[in-house]
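In the part that follows, the structures are each spelled out as structure tokens.
What follows is calculated from the coordinates using simple rules that are stated; it is not laboratory data. No experiment lies behind these values; they were computed from the predicted model shown. Cβ atoms are built from the backbone, for glycine too; each structure is taken alone.
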Structure I
Amino acid sequence: MNRSISDTNILKKFAEEFCNIVEKHVKYIIVSGFVAISSGRVRGTEDIDMIISKIDLKQFQELHQDLINNEFVCMQSEQSSEIYEYLSNNTSVRYTWKNKFLPEMEIKFVKDDLDQEQIITRTKIKFTGMNIWFSKIEYNIAFKEEYLKSEKDLEDAKHLRLVYSDELDEEEINRIKKNIRQVRL
């Protein structure tokens with residue numbers, strides 16, 4: 001089968017379009033599996049994980065309306081106040097392109113100091129070729145090895161360690177792991 005756009009390119013296009021809108025309204029980071037995928041790991045995913053800074057209802061309504069105006073829809077509700085309530089209760093929400101079920105952007109508000117630190121230290125990862133904000137590689141590795149620990153997460157971490165081996169700060173990874181144990185476990 002000959003495809004003009006690969007699944008990874010569709011994910012990247014979706015992520016860039018979505019992030020370009022979000023960036024006008026709030027600070028965000030992309031975390032977890034898509035970091036590994038955009039860094040060359042070949043594996044499937046249907047969603048991209050995003051953490052955004054906490055904003056008030058009015059700011060969120062403006063963000064939501066901008067997403068709607070650009071052909072994105074929220075799967076949980078059309079009502080921005082209801083979506084905001086989900087986020088405020090530490091529940092994630094998912095957006096997709098209008099009339100398409102996949103891919104999905106799963107959004108959560110910052111929930112603790114670990115998330116806030118990731119927002120503050122966010123970075124654009126040149127290797128991905130994407131103009132979007134990611135959490136630092138060290139955070140992704142630490143969370144996957146210390147907190148998530150599924151086979152898929154451990155393989156993601158192994159991939160990130162290989163691709164970014166010359167740039168990694170092991171002391172930073174260990175510091176983050178210690179913080180994860182104190183805050184999340």
Structure II
Amino acid sequence: MTDIIKFVLFLIYTISVFFVNSYYVFLAFLLINLILMFVLKIEIKNAIKNILQIMPFIILTAVINLLFQDIQGAVYVFIRLILVCNMTYIFSKTITTTRFAVVLEKLFTPLKIFKINPKDISIIVLISITFIPILRNELSQIKYSLKSKGMNTNFWNMLKNLNLIFKPFFVSLLERTNQIEMSLKSKAYFETK
């Protein structure tokens with residue numbers, strides 16, 4: 001039950017950040033993040049590393065908003081994304097993916113009325129969450145492989161040679177998908193419905 005409460009509070013926090021238009025309230029949200037990190041003993045250094053890893057996406061989103069809005073709107077989006085990404089990091093450190101899948105299964109139980117199996121949704125989410133680090137590792141292995149073959153792996157050179165990255169990446173992706181399918185079949189998941 002506490003995992004469900006954590007998830008609901010996480011959703012409330014995330015949604016409310018996007019309705020705020022005051023720097024003082026943003027500061028209050030930042031204080032909430034810092035207090036939670038202190039109470040849950042999450043290292044600030046690791047949280048900053050996490051934010052820095054996704055900073056190109058945050059900056060790109062802010063620049064796109066700058067093109068379609070004013071500067072203040074772009075700054076709001078920038079701050080909101082940093083706060084939400086930080087809270088997502090905090091949430092991910094307090095709950096395992098398996099427990100999160102159980103939470104989703106419990107929350108989606110009312111969908112049984114429409115003949116939707118909540119276990120299917122939770123398994124899809126679980127596979128998606130666990131698949132992200134696998135894909136990141138595959139991309140880094142491809143990059144190291146290209147580097148060992150003497151290719152310059154800077155951003156522009158990698159952009160020019162996307163076929164050298166995506167061909168092995170998609171082959172590996174399809175192999176992983178096959179492995180997951182075989183694993184689910186071997187556990188007789190599809191037959192128990």
remark   = Comparing I, II on mean count of other Cβ atoms within 10 Å over residues 35-42, the highest sits with I
message = As an exercise: mean count of other Cβ atoms within 10 Å over residues 43-50, calculated from one structure in I, II, equals 17.8. Which structure is it?
response = I
request  = Given a value of -27000 for helix-only ellipticity at 222 nm (-39500 (n - 2.57) for each DSSP H run of 4 or more, over all residues; to 500), point me to the structure among I, II it was derived from.
outcome  = II
key: Read-out P(r) over Cα pairs in 5 Å bins from 0, in percent, computed value 1, 6, 10, 13, 14, 14, 14, 13, 9, 4, 1, 0, structure in I, II   = II
ask   = A value of 22 was derived for relative contact order in percent (Cα under 8 Å, 6 or more apart); which structure in I, II was it taken from?
value = I
request  = Work out the source of 2.9 here, i.e. which of I, II gives that when distance in nm of label points 7 Å out along Cα→Cβ at positions 11 and 139 is computed.
outcome  = II
